[in-house]
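Pasting the structures here.
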Structure P
Amino acid sequence: MVALYGRTMSRRDVAAHAGSLGQFAGVRLMTLGDGVERGIRMLEFRTGTGLRFTVLVDRALDIADCELNGKAIGWHSPAGFRHPGLHEYEGEGGLAWLRSFSGLLVTCGLDHILFMDEEPAGHFVYGPRKTVSHSIHGRVSTIPARLTGYGERWDDDECWLWCEGIVQQAAVFGEDLHLVRRIEVKVGTNEIHLHDRVVNHGFYRTPHMYCYHINVGHPVLAEGSRYLAPITDVVWAGHAGEAYRKQGVGYRTMPAPQANFHEQVWQHELAATGAGQSSVALVNDALGLGFEVEVRKDQFPCMFEWQNLQAGQYALGLEPSTNHVLGHVYAREHGELIWLEHGDERAYDSTFRILDGQDAIAAAERRITDLAKQPDEDYPEPSNQHRPLRGRP
């Protein structure tokens, strides 16, 4: 049944109350027409609960806007949702990616995440190419997708909205990796389901790294907002040492926007359910609004917390990752880089849950604290114990 406006409705009930489901919910394709966004195809989803989000077809099917009843969830940076044709991947010493960085979900990969790196290119068996140069967080987020379908699907009296597409990152004498992405949301709910497969379509043995840069903005992020996670170990903090308390911001409770704030990043080790699920959330108790990310720990064994609390760029990042925060070199040296042969693939199944009201926030907090109680102190001492990531081919 479909839950709409305080009642449950069958498919027949929905049809009887309107000439089209689009009166209540739906997904539609449109094209942005102005400024740096001009020409980007975008899918708009509405679930009938007040949840609205948009998927940028021409930017890796990433999620841009997200709001509930007019209250923003996702982050809009000053860079805007820049058309990929304007992007200069290798500009500014590899930091030009920051000029295209915006939205609730920015996908990082498919062969590299985190800071810039240059790796040996011998696996591509091409003499003139000695190295592969990587800019920050990889190439995939600014590659247009081939949209293979979108629309609504009825399963008896339940209705799902969906889209699917393929993002191909490829080069001659280089990688040929396909991201096959499907996004689904059930009408009458506030849960977005993300199903990704990364497939090596080429015939070179190719490295794979993957991360979701999930960026929550105001008003979920506000003075007093709380970060919730089943933390069993604070593994790493980029600002640990003498600078750990310098900015007066710990990992748990968020301040108002700050002037001249330097980003802070933690890596946390998280507990998981018996089925391998783990969640993190940011909640605004005063507003009764929150956002939760649920992932599978066997797919994303690492979790980062990114604080960009700079005025005018105010965001908090929830970042599940295939690899430790120390990046490509560390992964390669420790045998933790994923290698894909032709036809090999990796799957990623995640849920983004908008928490509407105190009851939903309380339920999310119970899910998280039942797994592990996070540290009470704002500045827990990092262990610097990056647990080996086993089972990598």
Structure Q
Amino acid sequence: MKVLYFHQHFSTPKGAAGIRSYEMAKRLVERGHEVCMVCGSYKGGTTGLTGPFVRGKRRGTIQPGLEVVEFDLSYGNSDGFIKRTATFLRFALRSVAIALTERYDLVFATTTPLTAGIPGIFARWLRGKPFVFEVRDLWPELPKAMGVIRNPVVLSGMSVLEWASYKSAHRLIGLSPGIVDGIAHRGIPRSSIALIPNGCDIDIFGANPEPWRPEGVADTDLLAVFAGTHGKANGLDAVLDAAAELQRRGRQDIKILLVGQGATKQGLMQKAETLQLNNVIFHDPVNKTRLAGLMAATDIGLQTLANVPAFYYGTSPNKFFDYLASGLPVLNNYPGWLAEVIAKHQCGFAVPPDNPAAFADALEQAADGREALAQMGQRALALAKAQFDRKILSNQFVDWLEYGRITKADQGSREFVK
């Protein structure tokens, strides 16, 4: 079958963004299907297309069976709220045009943003196409919980769009237990929802990459790395507060590296300068190959989020799985399903939120117990291979989509037939 796949922030491994959609599309092709990926221009991402845009769009095949349609809609995490909203809506409108004119057998859409579901809704009800919807974050629950969106009219509109997307989809995918629960809470049968979390790209991180450390980090230093978006949701002030605590304790042998970009990065850099933190280093985003080399020289990965209860079970961060794939122990600073995974498999540290002393204690324990830390890393890699290998999860993904066609008599129901 041919799958029309909507992901506004699509990137290949050559970019510095998540590659879940690339890997899922690749597995669809390997299983005998065709994929047309529709996306925008994500800052830090690489779509694989290099030709000029013609009337705001460019199109091409980046590998056999995988075609990409890229709209000239630039988007970055540092963009303001109004600009981001406008970009989301423009992408949705252009995607609807594709959904109504393209030839395909099944439409698949993945958030964020929530507006990604709009072309799927049109494809379902105007063309009678099977629609599978993937939810990476619960909207509007998360932005409401963070206080990012407070306008009741906007929140109500988002809630209606969420409901319409869920009800229009024949099947859904949630990336975490909390997301699956959130979808089911809107009246969707759990038999129509699959839990397929983000995965570990063991082929990339386990391919004997060339290790590297940034300037200023000695081979004997404990290197703790956060690699991901620097946004409000990521709560990176907690990392700087822990760094300040370590500096007060005189632990100059522990270095913290923050890799990425985002709306809060400049503010974080200014805070680090104000606190005169000489144990924190900021670095631009790197692609997956370069990141694998950095992970090979890293001692512990940092998984941080703002202390928002909606995050505890409602997120599935790429970086956590990259750390596992690299055989790194993980320091997590909020309760929830990832903290429970770490505790169960003894592959890192789970510390309470908003507690710089506990955060610093964990890093000191890691620095002073290198043998125990190495054992945690071994357990992390074993967990990656046993439960979160991307190959296993991508096959589950394709299995879920291969209920691809609906009989004419069944078009009003939610049931797929093989």
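Suppose you compute mean count of other Cβ atoms within 10 Å over residues 10-17 for every structure in P, Q: which one lands on 21.9?
Working: P: 13.5; Q: 21.9.
Label of the source structure: Q.
Output the label of whichever structure in P, Q has the greatest value of FRET efficiency 1/(1 + (r/R0)^6) of positions 290 and 330 (r between Cβ atoms, R0 = 30 Å, to 0.05). The partial results should precede the final answer.
Working: P: 0.35; Q: 0.90.
Going through P, Q one by one, FRET efficiency 1/(1 + (r/R0)^6) of positions 290 and 330 (r between Cβ atoms, R0 = 30 Å, to 0.05) peaks for structure Q.
Quick check: 9.8 is what I get for mean count of other Cβ atoms within 10 Å over residues 50-57, calculated from one of P, Q. Which structure matches?
Considering all the candidates, the number was obtained from Q.
Given a value of 0.85 for FRET efficiency 1/(1 + (r/R0)^6) of positions 138 and 298 (r between Cβ atoms, R0 = 30 Å, to 0.05), calculated from one of P, Q, which structure does it belong to? It must be structure P, since only it matches.
Computing Rg and Dmax of the Cα atoms in Å, for residues 202-281 alone across structures P, Q gives 16.3, 51 for structure P. Could you figure out which one of P, Q the value -12500 for helix-only ellipticity at 222 nm (-39500 (n - 2.57) for each DSSP H run of 4 or more, over all residues; to 500) was computed from? Of the options listed, only Q reproduces it. Looking at mean projected area of the Cα convex hull in nm², for residues 42-225 alone for structures P, Q, the greatest value goes to Q.
The numbers here are math on the coordinates, done by the rules we state, and not lab data. Bear in mind the structure is a predicted one, so any value in this text is a computation, not a measurement. Cβ atoms are built from the backbone, for glycine too; each structure is taken alone.
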